[in-house]
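Derivation of every value follows stated rules applied to the coordinates shown; laboratory data play no part. Since the structure is predicted, the reported quantities are computational estimates derived from the model, not experimental observations.
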Structure I
Amino acid sequence: MRHPLRTWTALFPAVCALLVGQAVASPEPRAVLELFVSQGCSACRPANELMAEWQRDPSLVVMSLPVNYWDYLGWKDTQADPMFTARQKGYAKARKGQRVYTPEMIVNGVVSCVGSARDQVVQAVDQAAPGTTPLPVAVRVREENGLIIVDVGEGTGEAEAWLLPVRRHSQVAIHRGENAGRTETYTNVVRAVLPLGAWAGATVRFEMPLEAVRTKDADAYVVLLQKAREGHPGRIVGAAKGPGL
């Protein structure tokens, strides 16, 4: 379900001021797309443009994760976080040592492709999430009394639940490096990765203060339920989008 367009700054005080429960129906996505990018990557612009397109598909959860390993080329990425670089390298290690690069797209935590190649992304989504079947574990999000309340349904195995604050739209003027003189536009830039708790197959509820998602200029959020793979990030089995996404 796509929600009416509204700014996060308008939504947040309204929820807190009313102090009453207001249910927010979460989409039932079939795929999570994580794009690893860098402001120092001249090949990333087509991938950034495609992200704005993928975002319009209600069956997809899309996120941009800026990495810092190209900073030495003359421009330090202003949105990068070493945590995102570690996450990308963790995916590579889970695939038995494959290299990292930008722009790389990871679909549902298991399938890698070139993020600027439309056909490859479509194929990766079809491979990771055949047809229109939602992710196997239901994740529901609502906001009530200044809290984000996450309900995770039943399933098999074990996983961790995470809340990722995002900046829905970000424009950055780049002054040095391969993209000197350009202004790049990014979609759903991850600003933090916050642990909610463990899931072991049974229904469980997590809560986090709504204020937590306002870190580092974030204005929305995503919830992921993700398994581990030999100590590295693995398959994503559930996800939900917060209001405005």
Structure II
Amino acid sequence: MDLLKTIDVTKIYLNGPQEVKVLKGINLSIAKKEFMAITGKSGSGKTTFMNILGCLDTPTSGKYFIEGENVSHMSSDQLAHIRNKRIGFVFQRFNLLQNMTALENVELPQLYAKKTEKEARKRSIKLLDRIGLGNRINHFPTELSGGEQQRVAIARALANKPSIILADEPTGNLDSATGEIILNLFKTLNREAGVTIIIITHDQHVAQETDRVVTLKDGRIIEDKLFS
């Protein structure tokens, strides 16, 4: 069974009386433990598609399945439950809460998921230690470098043991050397922990570091290239 599968997914937005068709029939299957990129120029539809894959939005038509479950037209509460349990997000701007330490940022999604404070703290320390920030757990985001902040964001994304990580331009705000560190961390998580990782990027260098690249143009898939 595919981990993720879209069948003829479309997305239409209304701009006044005009319909803007952003996605025009996307058919894509993603297996468990894939490490892949979705790429395309600005306006290609990749961010809209990411929002559907991440259950942040629903298709106008077509079907979207996660592990065989049709989530295409679930309620916002049902989608929030799926996001919390199955999907971790990593963003270009890190999106850390500035008034919380690294440790508290990683604990937060676990507390939302009704974990005890003791459980959340234990897992958060373990995750931060695993990504090389065991000595920075009590630092606030402003006291961390960009690369360190992104690593905290990755630890937060892993907090509830998701099967999928969606990373939106995760190296976009980092210098090339730090970006390589982040990409290598994703590779390690994919190969050692078996997490399915989907990177959304316009950067071809980043895309080519993955095992599969799906390219969008004008709301359609124009290429699906496997490297391994």
Structure III
Amino acid sequence: MKFRMLQENLRKALWERIDAGELTGLRLAEQTGFKQAHISNFLNRKRGLSLEGMDKVLSVQHLSVLDLIDPAEVNKRASILPPSGDEFDNVPVADSQIAASNAVIMSMHVKEILKFKKTFLKRLKEDVEGDRSGWERFVVIKMDAREGMSMYPRTMPGAALLLDRHYNSLAPYRRGESNIYAVRKDETCTIKYVEAADRYLILRPHNPAYPIEVITMEGSKKPGDYIVGRVCYAGIET
């Protein structure tokens, strides 16, 4: 994909946020430090952005270059996982930041491959809020010390968590049992129970020694925009 097309897709993404009332040209100028006329000219196709300028806009709007590329094209051009010819499927292990923001896990971001039985993955129910058709469904992240202890004993430091990124609804997976979610926070994932109250997401740890956290949902965003996926398996090496 050419750089000009990436810029055009960035314009489209920004206009979608402006039309939804989530962003203004003035606000974007303040975030990036550009003059408002500079932003206006870019949005109205009167000028382009330099590589540095485009990177700054992506950063302040929490966008990735992959958000500007058709996922079908990414899948077509990138060999992400080796084929699996047995009863197991290959699932990539990636950093939490990648799992939280990248619809497709590129090979350069795959730390290792874990195998899960196809029958197990197939019987997991999806519950998608919004459009996640371009998102690779399963990815594994590893728990660090703080996140692991905040959900102890449901999880623990070093645990490998299988995330179903096609389950970002707050509906209980099992009756009477709270889902554990990976939630996008500070450009990475935090692992918590999640509740919604008005325009807030309440993130509750299992371990009472750790604090409850609150996220304010911006603009017209919904809980599913912040939920990376449901934790559907937790395992630890011994």
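Have a look at I, II, III and say which one yields 16 for relative contact order in percent (Cα under 8 Å, 6 or more apart), as calculated. Here the read-out was taken from III.
Determine which structure produced the value 51, 39, 38 for Cα extents along the principal axes in Å, calculated from the coordinates; the candidates are I, II, III. It was calculated from structure II. Could you tell me which structure in I, II, III was used to calculate helix-only ellipticity at 222 nm (-39500 (n - 2.57) for each DSSP H run of 4 or more, over all residues; to 500) as -8000? The correct label is III.
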